[in-house]
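Multiple structures are listed underneath, in structure tokens.
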Structure P
Amino acid sequence: MNPAHENVVSTLTNYVFPNDLHVHWSMMIALYPYITGIVAGAFIVSSLYHVFKIESLKPVSRFSLLFALAFLACATLPLLCHLGRPERNFNIMLTPNPSSAMAGFGYIYGAYGLVLFLEILFIFRPTLVHLKGQSSGLMKIIYRALTCDSSNLSEQSLELDRKIIAFLAAIGIPMACVLHGYVGFIFGGIKANPTWATPLMPVIFLLSACVSGVSGIILAYILIKSFRGQYIDLECVKTCTKFLAGFFIVDFTFEMLEIFSHSYLYTEHYHMVDRLLAGPLYVSFWEWQVGLLSVVPLLLLGILCLTRISDASYKLLASVVSFMLLLQVVFMRWNVVIGGQLISKSDRGFTQFHPEWFDKEGILTAIVLMTLPLIILFVLSKIFPFWNEEDKDLNRKEVGGT
């Protein structure tokens with residue numbers, strides 16, 4: 001082949017349509033499913049105690065709900081940053097388009113948020129009633145509003161609360177699954193993108209949501225307890241770690257099945273998917289997502305679940321694994337959302353994406369949006385006691401005062 005012909009072939013194989021020069025769904029669209037995934041996963045941790053009665057998860061059962069609420073409050077902010085006219089966001093609920101995959105998201109998000117908030121109010125109601133009697137000023141007004149100014153703690157009233165909590169937790173599980181599975185459905189339903197159009201996409205998104213939510217709970221529980229110098233319930237951490245291992249094994253299996261399915265089916269687009277994974281996404285997918293952040297955590301989870309190590313080492317390894325899996329889900333979202341758009345519609349080239357620091361959808365914005373839920377969680381800690389032992393201390397004070 002002469003050099004001139006080689007140049008022609010090179011130009012043809014790297015041709016990108018002019019309207020594919022830029023990635024249209026940028027970091028905010030990758031951040032949005034990441035936050036909603038943490039919400040769904042954290043809620044499932046709470047439901048494992050309230051619905052399935054796994055007693056060892058009681059220490060984090062209430063904290064996980066507040067954790068989910070803090071992230072749920074920020075779940076739509078990445079979408080608002082992405083919109084050119086964010087003030088029109090309510091149109092999705094006021095004038096939904098039935099032919100659009102996003103038409104039902106506003107209703108799903110709103111209904112799930114209401115269920116989550118009501119469950120928190122009923123679970124914390126006895127605590128809030130006690131705090132209302134011991135507080136004054138602004139805090140007393142807040143507690144009166146949260147309890148609807150009710151002080152009824154009779155056995156009949158508490159029994160009714162327990163039934164309502166069980167009902168809300170039960171319907172909350174499928175709603176949490178739908179909330180995040182719907183995100184995977186939106187991506188999987190885009191037939192024009194060969195890396196997204198697979199029935200496994202909603203399942204992968206849902207399983208990775210469970211992984212990120214459980215990881216977030218483990219890491220936050222250990223860090224907050226350690227920072228405050230409080231007792232860490234190791235049995236609770238071990239149970240969470242076992243569920244994390246189970247969710248991640250299934251999640252990683254489905255992620256690899258998706259790649260193997262593309263390879264085995266060898267569709268007309270596979271040559272581009274293969275080149276994408278071997279080229280622009282090689283480092284972020286094979287080295288980071290699969291190698292460092294999947295294989296290594298699997299080995300560490302095996303050590304935690306199958307061997308006997310000291311308590312201090314267990315807490316440290318559990319924290320490290322949780323942090324690594326949170327990063328793994330970040331890379332998964334990046335490779336799916338950003339990486340999936342790098343293939344040009346010409347099927348003969350790849351576009352590029354270079355995130356900026358100070359863009360409205362840039363790195364600094366992403367850092368701020370990921371910090372906001374932690375700030376909200378800190379504010380919630382001033383209103384709702386995170387841990388059950390704080391309730392016991394509150395009751396002791398009340399008995400001592402009376």
Structure Q
Amino acid sequence: MKKRLSISHLHWGFPPIIGGVETHLTILLPTLVKMGHKVNLLTGSFGEEKTEDVYKGVGIFRQPVMDLNWLSKRGLDGLLEEEVKSVFTKFIENTKPDCIHVHNMHYFSEKHAFAIQDIAVKKSIPLILTAHNVWDDDLFLELTNKIKWSHIIAVSHFIKREIIGTGYHHKNITVIHHGIDQDVYSPRVNARAVFKKYPILRRKNVIFHPARMGLAKGCDVSIKALRLVKQRFPDVVLVLAGTKNIIDWTQTQQRDIAYMVSLVKSLGLRDNVLIDVFKLDDMPKLYAASLVCMYPSTVSEPFGLTMLEALASGRPMIVTEAGGMPEIIKDGINGFVVPVKDFESLASRIIQLLADRELRERLGDTGRQIIEQQYTKQIIARNTLRLYKKFC
């Protein structure tokens with residue numbers, strides 16, 4: 001009989017907070033539950049959300065000391081490590097885990113990282129870190145190397161290489177790419193509801209930039225490319241996601257959005273751009289309504305879960321040569337890879353795909369096949385469980 005594990009996860013955010021890590025948790029954690037394991041998550045407080053709740057079989061516990069937006073306003077200097085350790089200890093004692101799995105705890109707060117380490121060591125519980133990101137500063141170096149991680153999961157080979165560059169031994173890092181709910185994101189999804197809600201998209205050449213609006217995500221590059229695409233396809237519409245419920249540690253999103261809106265106006269593209277706050281339930285339908293998807297990130301994107309969403313939906317994806325994205329998108333096979341900040345190359349590939357239906361379908365079909373073979377939610381859950389069982 002297979003051992004039923006108890007796994008306690010910790011991360012700064014969970015829906016209604018939206019982001020790549022948060023979406024990843026909504027996929028991985030319920031899948032582990034369906035496989036017969038006990039899963040709990042300690043995360044940040046949010047609005048009127050309950051302190052304790054259940055999400056698809058996963059126990060959700062919310063506390064202010066895990067809310068990065070609250071912590072950034074309050075300031076970490078006044079936060080006592082004992083205050084954090086008290087919350088963590090109660091969570092661990094209540095959930096009785098065989099394994100503690102933290103996400104991005106190698107950054108943001110030294111007090112949180114050392115508190116969970118001390119508890120794990122005292123109780124002899126393996127402490128697994130998933131590194132969804134890397135940073136270029138002293139705090140990242142310290143917490144990556146000084147905390148006694150039992151093992152580190154890197155979400156891409158790019159992230160693994162960056163961590164090795166800090167002096168961490170490669171044998172203590174395993175790459176596990178994200179997975180996707182291949183039933184939710186599918187070529188079979190009907191876009192009718194989105195066309196009804198957003199008439200601007202009806203009978204148009206829709207291109208979708210699914211990442212939240214920000215300069216780092218390359219949204220300005222998409223807008224600049226749109227001006228060129230419009231010359232060939234006057235009816236083109238670019239969809240941008242202006243998500244508001246995010247962890248905005250640096251408080252930059254609203255400033256970035258304001259710049260993007262000004263750029264749209266100055267280029268005369270107001271009739272060719274749709275900006276709205278989309279719910280998770282809207283996303284599969286938006287992919288279904290789109291012909292081409294893109295993510296021209298201008299920074300070293302650690303992975304980019306939206307790539308999997310697009311491919312699972314049977315849509316070709318255009319990305320930049322940045323971070324871990326070229327590990328998933330293969331040029332000319334399931335999408336295209338263009339140089340960073342090169343809006344002309346991006347526009348050229350968009351035009352090529354809009355003009356060639358057979359090419360769009362071929363790349364989209366290949367993308368869907370790759371998802372089914374390598375990136376389903378069951379595959380990522382099995383890979384994660386395999387790692388747990390080496391330590392638990």
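When you work out mean count of other Cβ atoms within 10 Å over residues 179-186 for each of the structures P, Q, which one comes out largest?
On the way: P: 22.6; Q: 19.5.
Between P, Q, the highest calculated value is found for P.
Can you say which of P, Q returns -23000 when helix-only ellipticity at 222 nm (-39500 (n - 2.57) for each DSSP H run of 4 or more, over all residues; to 500) is computed? Intermediate values should be presented prior to the final figure.
Working: P: -23000; Q: -13000.
Structure P accounts for this read-out.
Given that FRET efficiency 1/(1 + (r/R0)^6) of positions 131 and 211 (r between Cβ atoms, R0 = 25 Å, to 0.05), derived from a single structure, equals 0.80, which label among P, Q identifies that structure? Walk me through the intermediate numbers first.
On the way: P: 0.10; Q: 0.80.
Only structure Q yields this read-out.
Among the shown structures P, Q, from which was the value 20.2 of mean count of other Cβ atoms within 10 Å over residues 35-42 calculated? Could you put the intermediate results ahead of the total?
Values: P: 28.8; Q: 20.2.
Here the read-out was taken from Q.
Please state which of the structures P, Q yields 6.7 when distance in nm of label points 7 Å out along Cα→Cβ at positions 147 and 275 is computed from it.
Numbers: P: 6.7; Q: 3.5.
Matching structure: P.
Thinking of P, Q, which structure, once relative contact order in percent (Cα under 8 Å, 6 or more apart) is computed, gives back 16? Mind showing how you got there, number by number?
Values: P: 28; Q: 16.
Source structure: Q.
If you work out mean projected area of the Cα convex hull in nm² for P, Q, which one comes out largest? Could you put the intermediate results ahead of the total?
Working: P: 24.4; Q: 18.9.
If we compare mean projected area of the Cα convex hull in nm² over P, Q, the biggest value is for P.
Starting from the value 12, 41, 41, 6: which structure in P, Q was P(r) over Cα pairs in 10 Å bins from 0, in percent, for residues 235-354 alone calculated from?
Working: P: 12, 39, 26, 15, 7, 1; Q: 12, 41, 41, 6.
Clearly, the read-out refers to Q.
Coordinate-derived values only; no laboratory data. None of these values were measured; they are calculated from a predicted model. Cβ atoms are built from the backbone, for glycine too; each structure is taken alone.
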